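Only the coordinates and a few stated rules stand behind these numbers; no lab work does. The model shown is predicted, which means the values in this text are computed figures rather than measured ones. Cβ atoms are built from the backbone, for glycine too; each structure is taken alone.
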Structure I
Amino acid sequence: MSPWTVLAEGLSKTTALSIGSLTFLISLAVLMLWIPLRQSPGIGTILNIIIIAAVIEWSLPFLPHPENPGLQLLQVIGGTLLIGFASGIYLIANLGPGPRDGLMTGFQKVTGLPIAWVRASIEVVVVAIGFALGGTIGLATFVFAFGVGPAVSLGLFCVAELSKK
């Protein structure tokens, strides 16, 4: 699971709420962290909160769970790269980042650190909290936690280069 899903699962073990519902509530809580970072939401922010929570809620039981370790690795690497590229597309569109991406860009502006480092740091903290609450972690969790920052950075670069043409 991704770090944020580990957090939602951990919280689901201490509440009566589903992972999708908790993803929605976590997104709203993350927006509160935007205030000191002076981040502004947009229509993309609101849509991200609703769509991601709904997709997790309704698709989780239907997602493939390959038994073959090679296919599992392909799924996690492909998924991480896809999220990075998709993040590049919607962040450059300037419709408002999703809650987690806004947290990432806000911390990046404040610290001046590379986006990949900032995102990886956020993901590691989130997975640690989720695990402490009883969330499930695995190799894919760590691949995503350490890989999504560089994937977003690469996605931003690729989309910026493609939009020049």
Structure II
Amino acid sequence: MKNLLLIFTLKKIPKLSWSSLDQLNFKPKVKTLVYLVFGLILFGLGESLLVTANIGGGPWLVLHQGVSFKTGYTIGITTFIVSIIVLFIWIPLKQKPGIGTILNVIIIAIVIELTLPHLPYPEIFILQLLQVIIGVLTVGLGSSFYLIANLGPGEEMD
């Protein structure tokens, strides 16, 4: 149990053998890209689980849902459009996106778009709550892979 609690003492994102040494590395190791893409897929799946549970979500997800509701576009398309707008806002801030940031915009939107029609939309509160818990854990796990890959800051992190 003591070893499990050590995760709460982390002060910085760990560097592993597959982590990129440079956030702006546009030619990372294949292994690093695999972990990055895996993490982004998990993140997108977790976000979709939160949407389909229909009892809450993070601020970015709620923004995407609201814009989706107002525009009539799907949440996946809205996620992509809002993410692109945010990247353009980075220009005057002189923030440079890495390959991970760019893949973040694309992969998360695609995963949300593809998974939403196939996930359950539970109506019983306990099942909704269970789905939210699974969604939050999935987003967290996906975020850890994304962040440890160290291939650029991400604007989607809830």
- Query: 16.3, 49 is what came out when Rg and Dmax of the Cα atoms in Å was calculated for one structure; which of I, II is it?
  - Reply: II
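When relative contact order in percent (Cα under 8 Å, 6 or more apart) is calculated, the result is 44; to which of the structures I, II does this value belong? Kindly include the intermediate steps, with their values, before the conclusion.
Values: I: 40; II: 44.
For relative contact order in percent (Cα under 8 Å, 6 or more apart), the value 44 is produced by structure II.
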- Task: For the read-out distance in nm of label points 7 Å out along Cα→Cβ at positions 56 and 128, a value of 2.0 was computed from one structure; give its label from I, II.
- Result: I
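With helix-only ellipticity at 222 nm (-39500 (n - 2.57) for each DSSP H run of 4 or more, over all residues; to 500) derived from the coordinates and found to be -21500, which of I, II does the value describe?
Working: I: -26000; II: -21500.
Of the options listed, only II reproduces it.
Compute Rg/Rh (Cα atoms, Kirkwood Rh), for residues 32-119 alone for each of I, II and report the one that scores greatest.
Working: I: 1.04; II: 0.98.
Looking at the calculated values, the largest one is I.
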